[in-house]
Structures are given as structure tokens and as C-alpha cells.
Structure P
Amino acid sequence: MTASLTRDLRSALLMVGFLSVLCGIAYPLAMTGAAQAVFPHQAHGSLIERNGAVVGSGLIGQQFKEPEYFQSRPSAAGDGYDAAASSGSNLGATSATLVERVKAALALVREENGLAVDAHVPVDAVTASASGLDPHISPAYARLQAGRIAKARNMSETDVVRLIEQHTDSGLPPFSQPRVNVLRLNLALDSLETD
């Protein structure tokens with residue numbers, strides 16, 4: 001090997017080592033430390049506690065099947081809301097599988113909520129999000145479920161709708177749409193019964 005090739009190889013290896021330490025260790029540690037200092041709740045997963053026990057995260061959806069709870073949108077992540085298998089279905093608009101899945105979800109939403117066969121159902125009630133872990137639903141989908149929840153909890157539908165309005169986050173217009181965190185809304189419903 002010539003002296004210039006050895007010098008170039010040594011310079012390249014030193015640069016790879018330096019950038020590996022800088023980008024692979026120093027930068028992630030600095031960003032993690034800054035996030036924990038500035039946004040500690042979010043940096044630790046936005047965990048939601050009830051009576052000292054963690055019941056979920058404000059960032060990851062959960063599945064609710066009981067009629068007295070608001071239901072989340074469908075999930076394509078693993079067997080449903082599996083954070084280890086986060087992904088969308090990757091099915092396109094012309095996919096027969098997607099069409100059948102949406103038809104089945106549409107029939108189920110209409111049946112569970114006592115809706116007419118031709119009743120309008122918001123799209124988030126029958127389609128999964130890109131991650132499959134979306135913790136939010138639209139206010140329209142939440143209101144669609146209000147009658148079922150009021151009946152199951154022996155409440156007035158007006159009170160359920162008022163609770164939805166209180167838990168609707170308008171987001172950051174024009175970048176996001178109004179949304180409702182399903183876990184927080186269900187916890188608010190449960191706290192009404194304990195008050």
C-alpha cells in the first residue's frame with residue numbers, strides 16, 4: 001500500500017468512527033435529554049394513569065368492545081392495536097379485500113349502533129389509520145356512538161354529546177382536524193359513574 005492510500009484509509013476510518021459516535025450516540029442522547037427536560041410527559045410515552053395504575057397511552061389506541069364504551073377505529077396492526085406490529089394494511093382503493101373489510105365493518109357499526117342500512121357512517125369508523133394505532137376518532141364518529149352509550153349507561157344522550165364536546169381537541173388548524181381521544185373519553189365516562 002502506498003503512503004497516500006494508507007493516509008486516506010486512516011482518514012476515512014477516523015471519519016466513520018467520529019460520525020458514528022456523533023450521530024449514533026451523542027446526538028440521540030442529547031435529543032432524549034432535551035425531550036425529557038422540555039416535554040417529560042410526552043418523552044415518557046404520554047402515559048395515562050387511573051388510581052395510580054397505568055391504563056394506557058394518549059398516543060396509542062386501544063380496542064374497546066363493550067357497548068358502554070366508545071369504540072376506536074379499526075386497526076390493521078397485528079391482531080388489532082398491536083404496537084409491535086404497527087403498520088397499515090397497504091390495501092389500495094381497488095383492492096377487493098379492502099372493499100370486503102370496509103363492508104363488514106360498515107355493517108357491524110350500523111348494527112351495534114342501531115342505525116338504518118342507509119345511514120351515513122364516518123370513514124374513520126370503517127377504515128384503519130396508516131399506523132393502525134391511532135388513539136383518536138372524529139367527533140362525528142363519537143356522536144354516532146352517543147345513543148348506544150347513553151342507552152348502555154342509562155344516561156341522557158345530551159349528556160354523552162356534551163362529554164364528547166368537552167373532550168374534542170381542535171388540533172392545530174389548518175394542519176389537523178378536530179379529534180377525540182377514545183381512551184380519555186372512556187375514562188371520563190367511567191369517572192361520571194364514580195362521582
Structure Q
Amino acid sequence: MNKPEQADGFFKLWVAACGKRHTILLPDWSNAPVFTAHVFSNPNSIIEAIARDLKLRCYCGYYSIDAILFKEPDDLVPGIPEGTTWVRRIRIAFEHENYFDSGLFQEVSHLLITDCDLRVLVSYPNNEDDLNYQLVYLHSIIAGTDRSDQIADNEAFLFIVGWCDVKKGIIDWRGYVYERTGWRKL
């Protein structure tokens with residue numbers, strides 16, 4: 001996957017993986033611990049499925065990053081003890097935050113200080129006003145870094161938001177890619 005295509009590709013894989021799990025995600029949407037398990041730790045989790053599709057390996061909880069995706073064996077530190085995971089390159093750093101109003105700036109900050117090809121943040125806004133506020137605020141955080149042009153040129157920051165109408169049985173995903181002048185909706 002070329003860098004300028006990586007955000008769009010990841011988003012499509014996210015939507016497809018969640019679509020395949022629609023019937024199990026829908027009833028667990030409001031139960032954060034259970035929903036998060038679908039993302040990370042259940043057998044055939046969403047992030048594991050995406051890693052497989054990208055022909056990458058997933059490791060959850062690497063230096064407090066929710067998940068990293070890397071290429072094995074290329075990105076592993078050579079000569080490490082068996083059964084350990086130490087990487088010298090991160091292809092994708094992934095953060096998942098169930099609570100939209102709990103400080104997304106922390107997740108963005110964490111992703112910005114991580115050297116990787118693509119940074120992905122997934123969260124769940126309460127309404128359009130909250131989303132619009134966060135889009136402006138989070139953009140200002142990224143724009144204030146010395147690597148903001150590089151992030152924009154490489155489409156290296158993807159913000160995914162999920163909406164759910166349990167009564168109607170609908171889960172809607174939106175993807176936003178960081179650009180110099182704002183977010184481009186996928």
C-alpha cells in the first residue's frame with residue numbers, strides 16, 4: 001500500500017471488518033469493555049483482521065499504544081529473545097477511545113510522538129456539534145507540529161468516528177484524513 005493510499009485503505013478495511021461483525025457489535029455498542037474486546041482481544045478481533053488483510057502483524061499494548069501493526073520479520077529487532085516483541089519500525093499506530101469527551105487530545109498527542117507510517121484514532125461522538133468541535137481542535141494540535149506538512153503529504157493521520165442507531169440496527173462509520181487546511185472526509 002502506497003503511503004498516500006494507506007488512510008483510505010485502512011478505512012475501507014475497518015468498515016469491512018466491522019460490517020462482517022455487525023450483528024455482534026450492535027448489541028455491545030454501549031458496553032465499552034465488551035465493545036473494546038471486539039476491537040482488540042476477542043478471537044479474530046477487528047484489528048487482527050485488518051492486520052491480516054494488510055499482511056502485517058498486530059501487537060496490542062506496545063509502550064501504551066493500543067495497537068501497532070508491523071511487518072514480520074522485517075520490522076522486528078534482530079536477535080531478540082524468543083517470545084518477545086521489539087520493533088524497529090511501526091507501520092500503523094492505532095488508538096481506540098470509547099469516550100469521545102474524555103480527552104482525545106491525549107490520544108492525538110500520543111500518536112504524534114510515535115514514529116510510524118500511519119496514525120489511526122477511532123472514537124464515537126455523541127453528536128455532530130461535538131464532532132465538529134473536535135475536528136477543529138484536533139486539527140489545530142496536528143497543524144502546530146513541525147511534521148504537519150509531512151503528515152498531510154503522506155495522508156498519515158486518519159480519524160475514524162462511529163455512529164450507531166441501535167433501534168434501526170445501523171452502524172455508520174466516517175473517516176477523516178488530516179490535510180493542511182482541514183480534514184478530508186473519506
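State the single structure among P, Q that was used to calculate distance in nm of label points 7 Å out along Cα→Cβ at positions 35 and 75, giving 2.6.
Label of the originating structure: Q.
If helix-only ellipticity at 222 nm (-39500 (n - 2.57) for each DSSP H run of 4 or more, over all residues; to 500) is computed to be -11500, which of P, Q is the source?
Q
State the single structure among P, Q that was used to calculate P(r) over Cα pairs in 10 Å bins from 0, in percent, giving 8, 26, 29, 16, 9, 6, 4, 2, 0.
P
Since every read-out is calculated from the coordinates, none of them should be taken as a lab result. The shown structure was predicted, so the numbers you read here are calculated from the model rather than taken from an experiment. Cβ atoms are built from the backbone, for glycine too; each structure is taken alone.
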